[in-house]
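Following are the structures in question.
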Structure P
Amino acid sequence: MKRLTAISICAFFAAACSQQQDYKTERDQVMKFHDVVMEDQGVVVGNQMKLDSLIKDLRKAKSIRPEIDTLKEKIQMLELKASLSHAEEQMNNWMHQFEPDVSNKSNEDAIVYFKGEKAKIARIDSLYKQEIKVSNAYLSKFKK
């Protein structure tokens, strides 16, 4: 009976140890999320370039939409471009501050770190999606 109890206890602890989460799983999730968000960065930069083109050639915008007030539109374009730049800056700051090497941390501390980083990149993802939605809607007014 004692032997059966000892075997059960060992089996319990072995199962508990094998279920311990590995920080590498969390890190991999962060990196995959980062790669998805980077796809949106291309859209952010593309929309910045489209706004730049419209700002530089307001006559073209006026030819597409003769009823617009070019001064008012230029202000709106500059504001949208600034919002897109802010979103891009947030991503760049995160990438510069992100540290995938956690060899100086315990497994538990590394898991906490990567979960925190996942939350940060999720906020940037939301910001990107919002800025893309707003800028795409605005830019659609000037498509021929």
Structure Q
Amino acid sequence: MSNIRVRCLLQQCTKATLRLQDESEVTINRGMIIFVAFLKHAQLDDVIKLAKEIVTVKLCESDDGLKTIVDLPGDLLIIPQATLGGRLNVHRFQYHNNINRDTGLEFYDKLVSNLRELCSQNKDNVVHAGSYGIKQIYSCETNGPAIHIIEY
């Protein structure tokens, strides 16, 4: 784990909802959920690389085979997930390897803005984002429990 700087999980969905701390909700229909954690030693270049990977990976099923999220109508829901940086130590998870809060927020905001820019070429893509550093309630319906991992 010590060499990993970014951990990201991608999951396709048919519908997903994220309820924020202020009780507002973000809902997407067909699309992709992106859970992301930035760990110690993450750099801004890692964030830029991750955004490009997310929009070019062919995970979305269509009649013509696998496509990228920007090839299809579909939304993205980006959820900060610091628990992805946890490490099991004697029956408990520890988070000593996570990035500091201020830098994590900066990188998360940069990821969201990069994804919005990269997805702007398709008017049928909307990028939604959760709030960094707070608990949120998440629900999801999928067309298969496939979860994919990207790590740098």
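No lab work stands behind these numbers, since they all come straight from the coordinates. These numbers were taken from a predicted model, which means no experiment stands behind them. Cβ atoms are built from the backbone, for glycine too; each structure is taken alone.
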Checklist line | Among P, Q, structure where Rg/Rh (Cα atoms, Kirkwood Rh), for residues 82-121 alone as derived comes to 1.21 | finding: Q
Note to self: When helix-only ellipticity at 222 nm (-39500 (n - 2.57) for each DSSP H run of 4 or more, over all residues; to 500) is computed for each of P, Q, which one produces -29000?
What the structure shows: P
Check: When semi-axes √(5λ) of the Cα gyration tensor in Å is calculated, the result is 25, 17, 16; to which of the structures P, Q does this value belong?
Finding: Q
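Thinking of P, Q, which structure, once relative contact order in percent (Cα under 8 Å, 6 or more apart) is computed, gives back 42?
Numbers: P: 42; Q: 37.
Attributed to the structure labelled P.
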Next item on the list: Compare mean count of other Cβ atoms within 10 Å over residues 26-33 across structures P, Q and report the one with the greatest value.
Entry: Q
